[in-house]
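What follows are several structures.
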Structure 1
Amino acid sequence: MAEFTFEGREALEKEAKPVGGGAHVHVPKDWIGEKVAVIRLEQQENEDDE
């Protein structure tokens, strides 16, 4: 597992939901136009360690 360090103003923990051929994570409307980072916290059981 990799380790990341970020500095920011707010943090959310959400579940990515399927949309078309990808996935989306909804954030508050006041975050529109802001720079955000998404980090996967869990690995699916069927994926190999990277």
Structure 2
Amino acid sequence: MTYPAGLLWEEAVYVAYYLHWSVDSILDLEHAVRRRVIEEIGRINDRLSEPT
């Protein structure tokens, strides 16, 4: 099964934006690891956007 190129780029840009990693570093990650990093970034963003 091939991972859609558009979705791969969306994930890479998301991680690069938040963690300032190079695209090559992000693309070198296993798919499952990249998805986990994305989930954790989302959780952090959710916590930071909660009212205090």
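Each value in this text was obtained by applying a stated rule to the coordinates, not by laboratory testing. No experiment lies behind these values; they were computed from the predicted model shown.
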Subject >> If volume of the Cα convex hull per residue in Å³ is computed and equals 122, the structure in 1, 2 >> reply: 1
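Please state which of the structures 1, 2 yields -24000 when helix-only ellipticity at 222 nm (-39500 (n - 2.57) for each DSSP H run of 4 or more, over all residues; to 500) is computed from it.
2
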